1. Work out which structure the value 4.3 belongs to, where distance in nm of label points 7 Å out along Cα→Cβ at positions 66 and 90 was derived from one of I, II.
2. Could you tell me which structure in I, II was used to calculate mean count of other Cβ atoms within 10 Å over residues 114-121 as 14.8?
3. For distance in nm of label points 7 Å out along Cα→Cβ at positions 122 and 138, which structure out of I, II has the highest calculated value?
4. Using relative contact order in percent (Cα under 8 Å, 6 or more apart) for the comparison, can you identify which of I, II gives the largest number?
5. Which structure, out of I, II, was mean count of other Cβ atoms within 10 Å over residues 82-89 calculated from, if the result is 15.1?
6. If semi-axes √(5λ) of the Cα gyration tensor in Å comes out at 30, 23, 14 when worked out from the coordinates, which of I, II was used?
7. Name the one structure among I, II that helix-only ellipticity at 222 nm (-39500 (n - 2.57) for each DSSP H run of 4 or more, over all residues; to 500) of -4500 was derived from.
Structure I
Amino acid sequence: MQTTVATTTVLDLLAKEMEQEAVTTRKMLERIPDDKYDWRPHPKSMDIRTLATHIADLPSWVGMTLTTHELDFAQNPYQPRHVNNTAELLAYFEEMLEDGRRHFAEGSDEHLNEEWTLREGETIYLTSTKYDVLRMTMSQIIHHRAQLGVFLRLLNVPIPGSYGPSADEVDFK
């Protein structure tokens, strides 16, 4: 009798991480009050709509990274979906998350060492391996989710814990 041993790929590991981060991201996004989408803590800050939409959009970078060799904002300007409330935001997040899942499932580790470039015309912001871009995508989700947590804290909205309970979830006597 022959047994088959399942091999875990790098993309499998990244997909697992995306799923774990999606749980916390979803909890953070669902806390946004519908009447605060235009709020920003400082004139140089993004408003909540822009920040939250960017967070929701980030899982789509999996497919873009795995199926292209670059993103040129001069040729393909970023045009985020306009959401008006948390229900629309969560639906958009789920759509982008499903897109990321599909591309992780269909992808192959053999292309992860290929170069990928982020540019705006002749201005190159980043050239790195596709693996590094996928890692950066995960980091961006975490980074911007934490930024959203600060925004929500400033609005006195209780925030969920990320890697343990938040001060809103436990009593620190």
Structure II
Amino acid sequence: MTKSTYLTTIALAFVMLFSINVNAQKFAKLDKSPMDAAAFPTDYKDANKLIKIVYSRPQLKGRELSKLAPNGKVWRTGANEAANITLYKDMKIAGEPVNSGEYSLFTIPGEKEWTIILSKDINVWGAYSYNESNNVIKVSAPVSSGELLEAFSIAFSDDGTMHLGWGTTRVAVPFTK
């Protein structure tokens, strides 16, 4: 191999390496409704979680909540895939027993109350394939109001109550052992 061929080969290798690195740094469009998770107990140092919810956080962006999560219609409880809830122990939700396991969390928004649904169907996109016969539990929770929240949010309070919030709408659902 001549010195010229050797240098050309090394230069070509660097060009290829550089172009691979440049392409590796390109990202697809980022999701407009980023994923988030909520867990109980809420202390991040407590590794013994009882509940974990993974969901996507849609934004209002000047739109009406009633258009994004219409009253009386099954909603995926977030954006993209239906919210996924894992119960690591048997729990009671609004007083109704539910076995430990993995479920989809659907809701039916309403003016005065929301219906909270846990379904055996998991890994589903939206609520398009929602099948009522696969419900594990269906309970009601009252609606209250609070400060404006731009992004849909789920959080737990120290007593295990799951709080759903979006716009000025708040829904509190008690989880107990």
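1. Values: I: 2.7; II: 4.3.
It must be structure II, since only it matches.
2. On the way: I: 14.8; II: 20.1.
Checking each candidate, the match is I.
3. Values: I: 3.7; II: 2.2.
Going through I, II one by one, distance in nm of label points 7 Å out along Cα→Cβ at positions 122 and 138 is largest in I.
4. Working: I: 30; II: 18.
When relative contact order in percent (Cα under 8 Å, 6 or more apart) is calculated for I, II, structure I comes out on top.
5. Numbers: I: 15.1; II: 19.9.
Of the options listed, only I reproduces it.
6. Working: I: 30, 23, 14; II: 44, 20, 16.
Derived from the structure labelled I.
7. Numbers: I: -16000; II: -4500.
Going label by label, the one that fits is II.
A short reminder: the numbers here are calculations on the coordinates, not readings from a lab. What you see is a predicted model, and the numbers here were worked out from it, not measured in a lab. Cβ atoms are built from the backbone, for glycine too; each structure is taken alone.
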